[in-house]
Structure P
Amino acid sequence: MRTFDLIIIGTGSGNSIIGPEHDDWDVALVERGVFGGTCLNVGCIPSKMFVFAAEVAELAAKVGPALGVHTTMNGADWPQIRDRVFGRIDPIAAGGEDYRKSLDNVTVFQHDARFVGPRAVQVGDETITADHVVIAAGARPFVPDIPGLAEAGFHTSDSIMRIDDLPDRLAVLGGGYIATELGNVFGQFGTDVTFILRSDRMLRGEDLEVSDRFTEIYTDKFSTRVNTNVLGARRDGAEVVLELESDGEMSELRVDEVLVATGRIPNGDQLNVQACGVELDRDGYVVTDASLRTSVEGVWALGDITNPIQLKHAANHEARVVAHNLVNPESLIETDHRFVPHAVFGHPQVAGVGFTEQQCIDQGRPYIAHTQAYGSAAYGWAMEDHESFAKVIADPETRRLIGAHIIGPQASTLIQQLIQGMTFGQTVDEMARDQYYIHPALPEVIEQALLEL
């Protein structure tokens with residue numbers, strides 16, 4: 001049995017923990033898959049590269065002609081699009097692996113990790129131990145128990161981006177961010193996409209106004225089956241046949257491929273963390289305190305395996321906290337998840353931070369809110385944008401922003417100034433009046449929204 005100073009399980013954000021301060025530490029790095037984790041290989045980075053190409057296609061097909069620009073969308077070369085994406089990403093993953101293997105103080109184990117005792121991990125045929133263990137093994141796609149689905153064949157976000165051919169027809173199960181981003185990608189490249197939702201709208205976690213507008217836009221763009229259950233699946237030659245039920249009526253949907261995008265679940269159960277004494281909550285997430293210590297001394301956890309937010313920027317923040325705490329046990333720091341933003345890179349984009357209006361109502365929290373249309377600002381007017389808006393929510397007593405929600409072009413960028421204002425405790429009045437807003441740039445939508453509060 002070999003003993004290390006530190007074992008890190010997972011090479012996503014966990015890989016970034018290792019720094020110069022660990023040069024005299026003997027470190028074990030365990031990775032069962034490709035180096036770089038979900039974000040680099042099957043998540044935010046490749047998906048956004050596809051998203052960018054899809055936005056170009058949609059602008060050429062729809063926006064250009066509407067403005068008198070004679071652009072057309074003449075089809076997509078899927079292999080070229082795919083190979084551009086992974087031709088850039090795969091070398092990064094391989095380079096990260098080679099670099100870690102080149103370090104004298106790092107030993108890389110390319111096996112599944114499984115706890116067999118307190119701070120004792122089985123990797124392949126070997127058991128290793130350490131004074132400190134960091135669990136950063138991420139999450140995996142959740143696949144609902146649909147009879148016949150496994151036999152019929154399906155994809156998740158882990159596999160759909162690497163398929164060989166663009167499908168003519170694609171069924172997307174789910175209405176969350178993964179479903180709406182990847183569904184739009186294939187739709188803009190020419191695939192006939194059908195979304196199948198168990199509920200009545202997409203992006204249910206967003207502010208209701210945003211969710212409703214997004215659902216309206218996507219329903220106009222794609223075939224959308226709401227309040228629909230998938231009862232079964234079967235293969236009929238080259239087709240996958242889905243058996244659907246909606247309001248008591250049965251129907252069938254025939255497609256070439258199925259994308260299951262119904263959420264992600266943490267990998268704690270696959271690591272057998274209970275054998276170490278680490279506690280899981282009822283949803284399977286590793287339980288930690290604010291300093292990211294688990295219930296077992298010397299065992300830490302970060303990222304998607306412990307945080308239901310499942311966002312890369314949150315995992316990166318947590319990795320910095322753990323990296324500090326490992327070498328500064330007498331001055332631990334804590335995570336700051338007060339204002340964690342998120343974005344959905346569909347078309348339109350969506351971004352949000354803080355409370356939704358519905359959460360304020362449900363919690364009985366006093367609030368004031370205002371929704372400002374993009375078209376009310378000069379640049380939005382120039383774009384002839386009749387759909388996008390920014391919504392801001394503030395505490396009426398402190399005048400501080402407690403929530404912001406944007407749907408429209410550059411939403412993920414526009415929200416950043418609001419996050420900064422919330423983090424540094426500015427009032428909406430200070431945010432609106434104590435700085436210049438470039439005219440006629442799109443941030444004027446934010447300025448106008450804040451002034452209305």
Structure Q
Amino acid sequence: MDEQLIRQIDELIDADRANIAADVIRLVNIRSVREAPLPGAPFGEGPQRLLEEVMALGADRGFVTRDYGTGVVSLSPDEGEIDLGIWAHGDVVHEGIGWNYDPYNAVEYKGCIIGRGATDNKGQLVAILRLLEIFKKLGISLRYNPALFVGSNEETAMAEVHNTPEKADVKAFLRNNPAPRLSLVPDSGFPVGYGGKGCVRARIIAKTPWDGVRLEAGKDDSPGKAEAWIPMGEFTDTADCTVERCADGTLKLTANTAPVHCAHPKADGNMITVITDAMLSSGTLSEGDRKKAEFLRAVSTDVCGELFGIDCRSGTMGNLTLAMVDVRHVNGRPEMGINIRYPIETDYESIRRGLERVSGLHGFEIAGIQAGTEPYLLDRDWDVIDELTRISNEVCGADSRPYTVGGGTYAHVLPNALVYGMNGCLPPDDFEPGYGGAHGKDESVSLDRLQRGMRIYARALLKLNEMEW
């Protein structure tokens with residue numbers, strides 16, 4: 001590898017910090033949450049505006065821009081077939097409540113950009129775009145044609161890339177276009193992710209209504225929040241749960257906990273655990289309502305699926321995880337939503353049977369179940385994995401090993417795809433626990449981490465130019 005060229009690239013990356021920050025802020029300030037489809041905008045106005053802004057950034061900087069009409073765009077230095085795709089996404093999860101900063105009026109603070117989507121995944125998007133611009137500025141000629149791909153439905157179903165049952169009408173990218181020979185996805189950590197868990201989403205509803213309770217938790221506009229109305233009784237506020245006595249003779253309980261990514265549920269539960277604890281301690285629930293609340297509480301802490309008999313231990317991919325994400329009030333009945341990430345050693349049918357059997361034992365039933373992305377595992381001995389690992393370890397001063405991912409990324413649905421960085425989240429040191437992370441309040445991305453990621457990718461692109469893949 002040309003060490004003088006590497007030094008030139010690193011110098012330009014160091015000098016580009018202010019431009020990186022400005023571009024991240026520009027994209028973060030677009031509220032790209034999925035909404036109802038519109039003509040020319042299959043995932044709503046916000047995600048489409050984000051794609052249009054990315055296309056404008058690329059066109060202004062001399063890139064070849066392509067809009068595939070599926071919610072995917074690409075920017076490449078040259079015309080012709082794209083060999084290497086680097087896949088980022090511009091859509092974001094809902095901002096929720098409880099922020100100290102405006103989620104869509106991003107600011108730079110202590111070397112970080114703070115705003116919804118900063119680290120998942122707009123910071124990485126900008127880092128790759130600006131690195132390709134540096135390559136273009138230096139006139140670096142590669143034997144392959146790289147491109148930045150940007151999607152707009154990664155957080156929900158990746159329906160812009162591959163067809164799913166609920167979006168069968170969308171002409172997904174892979175149905176109409178060849179995939180790059182190799183794809184890299186900077187939407188997790190270094191060194192290299194070479195496999196990923198599958199995903200199952202299910203809704204489980206009580207067979208009978210509450211007697212005198214209403215419970216709602218994890219609503220789209222307030223992740224991490226739960227509210228319940230129960231019969232009047234004695235109750236004292238706690239740090240996690242507050243009480244309000246209502247004019248209709250009920251108690252309103254409100255619980256808040258920090259939202260976490262559903263691939264990493266906390267063993268002590270979440271807001272649903274807190275509020276069902278409070279409900280059960282009140283002593284005012286009927287026998288039927290108590291049994292419902294007990295089951296909801298049990299599921300909220302069943303982070304490995306043991307209650308349902310679907311737990312699966314995997315030395316390669318890590319254990320199955322189960323996250324209870326919301327509770328809805330449906331025709332007087334509580335309906336819970338759960339998100340399961342499962343390793344390759346088990347399968348959708350085994351999970352479905354376990355959920356159905358145990359739910360029935362507790363007076364609940366399956367209201368709906370959806371098989372999402374399936375688990376995948378590439379050949380660990382692929383030399384590309386070893387070289388990418390060596391490069392990132394060298395730059396990071398680490399001795400990390402390739403891994404498999406729990407969260408869903410584009411690598412689940414693209415052939416020959418590896419997750420590669422960027423570990424962008426490093427919140428300011430004065431942020432409270434529970435703030436600054438992906439999908440969380442005051443989401444932030446570290447400019448140092450983005451620049452480090454650019455240095456790693458620069459070396460990776462040059463090394464790939466020397467290899468056959």
Structure R
Amino acid sequence: MNKKGYLGIDVSKGYADFLLLNNESQVMEEGFQLQDNKEGRQMLKGLIVKWQKQGIEELYCGVESTGGYENNWYGYLKSVPKEDKVFVCRINPKGVKAVSDASLKRTITDAVSAENIASYLFKFPEKVEYGNNVVSGNEAFKEGRQHSTYIKMLIKQKVQLNNQFEKLLYQHFSEMMVYCRHGVPVWLLTMLTKYPTAKMVLKAGVAKLSAIRNISVEKAMAIINKAKTSEQNISTQISHVITATAKEILHKAALIHEEKEYLTNIYKDTPEVILISSIPVVGIDSAVAIALEIENVDRFETAKKMASFFGIHPTYKQSGDGMWGNHMSKKGRSDIRGVLYMAALASIRYNPLLKQVYARFRAKGMKHYQAMGVVMHKLLRIIYGILINKNIFSAETDEKNKERSAEKQKENDQKLKEDHKINKQKKHRFQKTTTEAPISRIAEQKLKKQVASQTSV
């Protein structure tokens with residue numbers, strides 16, 4: 001029997017805590033800490049050699065996903081030669097937290113977290129994937145995702161500036177708020193960089209205001225009439241803040257546009273993007289965003305697994321009399337769900353295939369967002385199909401797949417009915433459910449309906 005070791009690694013910025021368990025879940029090496037540098041990784045290498053001399057034949061290491069700080073340790077352990085039998089995986093923090101909660105530990109430190117990670121590796125080996133049989137993502141797309149993260153940070157900053165700017169307008173130039181019901185327009189930001197107060201707007205006059213792009217003479221006159229009603233006396237400091245904020249919002253908007261254009265130009269000619277953009281209504285920007293999130297479609301065995309990875313799949317929960325119907329799980333990265341939603345929104349208007357899917361499920365009684373979830377799921381399955389088969393979108397191919405799927409679904413439904421009947425018999429093989437038991441009113445009504453249906457049969 002191979003002697004196994006389970007190394008829990010709790011990563012922090014600049015260092016990591018370690019704890020080693022043996023294959024009997026006993027502490028083999030008490031908690032210790034190493035710095036995240038070359039010296040620290042060399043020390044870890046020496047410790048691995050020491051543990052192997054002590055009898056560890058297979059070492060299983062787990063690093064908790066911490067937004068990128070774990071990459072240095074993960075990459076180093078991944079580079080260890082295969083003959084050394086050192087395996088490493090990334091672990092979802094939710095699983096580690098569940099182990100900690102189950103052990104009823106009151107104090108959580110980095111050292112305790114390392115122990116929890118090692119315990120998770122030991123107790124749930126079937127839940128852990130060490131990457132031996134996993135297809136890695138496209139390295140170029142990984143770089144694109146980092147670029148995409150930078151763009152999202154810029155968008156977040158712009159939103160914060162917009163919120164602050166609206167408060168400034170509300171307090172010091174509230175007459176302009178009427179133009180901000182659907183966001184602050186560019187023409188208003190441009191105007192306020194030059195004329196941030198009502199007095200300055202009146203002094204500028206119709207001629208100077210109408211010289212600004214998207215401000216007509218009529219609109220300029222309306223702005224001046226609103227400025228005349230203003231009773232707010234704005235200081236030089238506040239007018240400076242309004243001007244500076246407006247300039248920064250315009251700068252951020254221009255920068256976001258440039259970065260998006262740069263990102264699209266890099267990936268627009270990649271095979272994956274060309275295939276995805278062949279779907280009607282899916283634009284090149286959306287195709288790039290989806291390709292960056294998927295990275296490599298070969299990572300997913302089936303379309304269902306890819307849908308589950310991005311949280312598009314429906315979930316069902318039933319406990320006692322309570323029943324939580326089919327809803328989108330919304331687990332996993334949310335970015336692709338946002339892109340798919342916008343693509344689906346356009347598809348239900350201009351894509352005949354997805355328009356039909358939306359109408360069919362609305363006719364079944366689904367609300368708008370529920371039907372949109374179905375359309376998003378369908379769209380993702382189409383994307384999976386064209387990427388796996390490396391063929392552009394074809395409505396005829398989709399129709400054939402639909403026919404095959406309908407036949408398979410019919411068989412599955414029949415099997416589910418049979419399985420449900422068998423499981424019900426197994427469940428109640430020792431005692432039948434009766435209304436004599438202290439059951440709830442809902443359960444009693446269900447039971448009576450079942451008895452009535454069986455009697456009629």
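Descriptive notes on the structure:
- When distance in nm of label points 7 Å out along Cα→Cβ at positions 194 and 426 is computed for each of P, Q, R, the largest belongs to: R
- When P(r) over Cα pairs in 5 Å bins from 0, in percent, for residues 146-185 alone is computed across structures P, Q, R, the figure 5, 18, 32, 27, 16, 3 traces back to P.
- Structure from which 174 was derived, volume of the Cα convex hull per residue in Å³, for residues 242-417 alone, options P, Q, R: R
- Looking at distance in nm of label points 7 Å out along Cα→Cβ at positions 58 and 202 over structures P, Q, R, structure R comes out largest.
- Origin of the value 22, where relative contact order in percent (Cα under 8 Å, 6 or more apart) was derived from one of P, Q, R: Q
- Which entry (P, Q, R) yields the derived value 0.00 for FRET efficiency 1/(1 + (r/R0)^6) of positions 298 and 370 (r between Cβ atoms, R0 = 25 Å, to 0.05): P
- When Cα extents along the principal axes in Å is computed across structures P, Q, R, the figure 88, 76, 53 traces back to R.
No value in this document is a laboratory result; all are computed from the given coordinates. Since we're looking at a predicted model, the values are computed, not measured. Cβ atoms are built from the backbone, for glycine too; each structure is taken alone.
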